[in-house]
Structure I
């Protein structure tokens, strides 16, 4: 592993100034920054421009679009002009919605969100989705890829099974990543960064363990260094 670590830092900040500051601190160490729904709804396109800054860091626009295909197409087309490298659409919106996003944002990799990492087995029962979680994730993964998604979002617990299902060419992104000793917060299905990469993830989403640190840049550097050490051991 060389250069910047395969980490997307979730910039879930209270304001745009803080998000931009965090982005500036972590971009020497990580490949990607993630703009979520709250920040985007509060500041709009300015959020993407501010966190990208002059560094040209990859921007992961995590809007989790979930609507009828025409609306998903319109939304994806509207944000495509911001040139996000990654954009999320819920796989549960169906294959037509995934295809609509792919067609509307040809310069962006569309990611199919499988089962949110905050959900456990009991939650699937409550919302009427056939489980167990691993089976639900695999079904949605296959659906999204068949509809043209270039990547998938799944928890570290399912990433190995998804990789076996969809092959090596699909980008796998894992939220629910927590360095050893960190609080799980609202995540139900978690793993350490080293475990997630070992299982087959391509990009790890890490938020509060980095942005909640006294020095987010140092925290990002520490996680990046731990991944390099783990990669060296594997080799």
Structure II
């Protein structure tokens, strides 16, 4: 479904990604792991067209998207859940959901999808008339996920969904991610620092270090890899 081949990305003269290659097959959850400033968010921004790659190719469902603007990439079927949620703070939860469907014109189905989001995220329904700025971090994360799903994506890219959340909310969020993947058939690229949680629900994973892929394996193999355990899983 998604294929990055030898992607290089720069911020001015500084190279942020070097020869990055990864893939997400249809129906998969794939984790992109690594520490702070390793290039995870830059990879996401490059896929979404927010930052342009200098070399390499990015394909989605067999077509190149690395030259497209972000709006066309969203319309092609990729929807982001951004780091720190990035909701519209002074809009209501309901209005935020409508913004997720901005590229759509099927008004009746949009309303039906909002009801589906209420079923998937009961707290979103309970808070639908509140402004987004009044919600807790965990509630905001659920609204951000629901908003992204309102675009009816084929691929969901999630940037640090566990950031700033309590352990209880982290468990709930990752459980919902699994349900979205299994029940709605949405492929997911999970950009995360929490390696244990991310690999517990993923089929495969990639590990970034200073802008390069240094490990690439199935989730069980990564969990048992001594280098992975030492660097990211807190095992001596």
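Readers should treat all values here as calculations from the given coordinates under stated rules, not as data from a laboratory. Worth saying up front: this structure is predicted, and the values here are computed from it rather than measured. Cβ atoms are built from the backbone, for glycine too; each structure is taken alone.
Taking 1.9 as the value of distance in nm of label points 7 Å out along Cα→Cβ at positions 86 and 118 derived from one of the structures shown (I, II), identify that structure. Before the final figure, lay out the partial values.
Working: I: 1.9; II: 2.8.
This value belongs to structure I.
When relative contact order in percent (Cα under 8 Å, 6 or more apart) is computed for each of I, II, which one produces 28? Provide the component values of the computation, followed by the final result.
Working: I: 19; II: 28.
Matching structure: II.
Tell me which of I, II gives 1.7 when you compute distance in nm of label points 7 Å out along Cα→Cβ at positions 78 and 110. Kindly include the intermediate steps, with their values, before the conclusion.
Details: I: 1.7; II: 2.4.
The structure behind it is I.
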